[in-house]
1. Matching task: 2.0 is the computed value of distance in nm of label points 7 Å out along Cα→Cβ at positions 77 and 221. Pick the structure from I, II.
2. If mean count of other Cβ atoms within 10 Å over residues 125-132 comes out at 14.6 when worked out from the coordinates, which of I, II was used?
3. Say we calculate mean count of other Cβ atoms within 10 Å over residues 37-44 for every structure; which of I, II gives the highest result?
4. For FRET efficiency 1/(1 + (r/R0)^6) of positions 29 and 109 (r between Cβ atoms, R0 = 30 Å, to 0.05), the calculated result is 0.60, so let me know which of I, II that is.
5. Of the structures labelled I, II, one was used to calculate mean count of other Cβ atoms within 10 Å over residues 173-180, giving 25.8. Name it.
6. With distance in nm of label points 7 Å out along Cα→Cβ at positions 101 and 149 computed per structure, which member of I, II shows the largest figure?
7. To test your reading of the models, identify which of I, II gives 18.9 for mean count of other Cβ atoms within 10 Å over residues 13-20 when calculated.
8. I, II: which one has P(r) over Cα pairs in 10 Å bins from 0, in percent, as calculated, at 7, 28, 30, 21, 10, 4, 0?
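What follows draws every value from the coordinates through simple rules; no lab data is involved. This one's a predicted model, so the numbers in the text were calculated from it and none came from an experiment. Cβ atoms are built from the backbone, for glycine too; each structure is taken alone.
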Structure I
Amino acid sequence: MSAGTAGERLQKVLARAGLTSRREAEELIAAGRVSVNGQPARLGQRVDPRTDRVALDGVPVPVAPGLVHYLLNKPPGVVSTVRDPHAPHTVVDLVPSEPPVHPVGRLDRDTEGLIVLTNDGELTHRLTHPSFGVDKEYLAKVKGTPSREVLRRLRQGVDLDDGMTAPARVSMPEPGLVRLTIHEGRNRQVRRMCQAVGHPVERLVRVRIGPIGIGRLAPGSWRHLQPAEVRDLLVASQPPKGSSGGASGRPGRR
């Protein structure tokens, strides 16, 4: 598409994505910071937003028409699926029904906090695939007060039935309240980690996904992610050098 005269001008497509003005888009293209399908973009180039892959500084730009990105503060008792015949409510019931969206990853029924819902396949892949390693931060109210040794074990890794967990960032803001930041996606990982060190979770809230925090978003409420926030998530999901970002793996529930 980029070699012909059909499609839309690239600077218009970039401006519509909400990241920059048309004039600024032209400057970015001229500076060599924009690529189309892996090749340096040209001023005046036309693209098909439905099929061409546009990137800025190597980071994908969501330019396909009709993309939506919601941030939801999931309340307890709501399941993180599109539909569940055994559950009265799912996360998609809490956001607009059109266009259809899906949850990015899962939180178990009793876990609260941030979850992204979107129809953006690129962002979904990058936030859920284990090779990208996007940080997720949780606050866990646990039974008892963990000792320094227990916190050290959580930081260094806990031996679970599916193997040792990766190192985590762990602190205790107040007695019995543990803050954990992990980048793995194992099934119910935070709950299993705390259970393994003798402090079962009584309440669990995800308060941050990559650079996006919970802020003042009330339980059960949602908001649109701004274009800059979507880009921040894509930047945070850039794979480490030498990684293809396509290793096998399956995201789980926290």
Structure II
Amino acid sequence: MKRFIATYDLHYGYERRNGHKIPLHDTKAWNTTLKFAEDFKPQIWIQGGDMLDCGVISHHNHGKPGATEGLKLLADATEGREAFIKPVEKIIGSGELVYIIGNHEDWLTDLTDQLPSLEGLIDLKSLLKLGERWKIVPQGGAYNLGKLTFIHGDTVTGGEHIAKNAVTNYERNVRFGHHHTFQAYTKNSILDYKQAKTGIAVPCLCSKLPNYVAGKPNRWVQGFLYGYIREGGLYNDQVVTILDGECVINGKLYKA
């Protein structure tokens, strides 16, 4: 069996709130994930996108200099690599590393399209020094592991029914993030029960109350996915939810 972990939506970076620089990432939730990973010893790690928030170059902040005052893309990338990339590389060792580019990170491409002279300077691979160790999946693309398909999730719509729409649209066993919530849906074939498909929205690992939520109620949950790929591509996987930096897996408490 091959062991894997999939993490989504860490959103390393900061925002300006009431004149203060506030982190969008959640160090406690991330460190709890790492503590489990050290025990689990995965052979494959799937970083499912939006590890970097990239809000400092977001089109949402165009014309709002006060929203990005003191925020630096290069600093976020440098710090993000130290916090989120290097620990994963150490845990995985010679295993497989996969990075699915998210919609926030695709803003880097938008910026290069506006300023072609920046090409090769601000792409994700260069900023995070991913080198050849990481398999890069382009934004909107998919990574297949056994009978599981991993996507970022920005291609899935459907409001309160995102897991159902993921299965309906992809006709695969789909695992995705982007929506920062936990949801599951199963569809069986009326002709062949062996063709059952499942869709799971995997929780996020970022702060649950950024500015753009504007204090409104939401469905955001923190957590990650781990599992096993067996012979023939069969799988067993499990969503872990993290509450206040803590989770319990197989009777053991993990906390930051």
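1. Numbers: I: 2.0; II: 3.5.
Matching structure: I.
2. Values: I: 19.6; II: 14.6.
Answer for the origin of the read-out: II.
3. Values: I: 12.9; II: 16.1.
With respect to mean count of other Cβ atoms within 10 Å over residues 37-44, the highest-scoring structure among I, II is II.
4. Label of the source structure: II.
5. Values: I: 15.1; II: 25.8.
The value was obtained from structure II.
6. Numbers: I: 4.6; II: 2.1.
That would be structure I.
7. Working: I: 18.9; II: 15.2.
Working through the options, I get structure I.
8. Working: I: 7, 28, 30, 21, 10, 4, 0; II: 7, 31, 37, 20, 5, 1.
Checking each candidate, the match is I.
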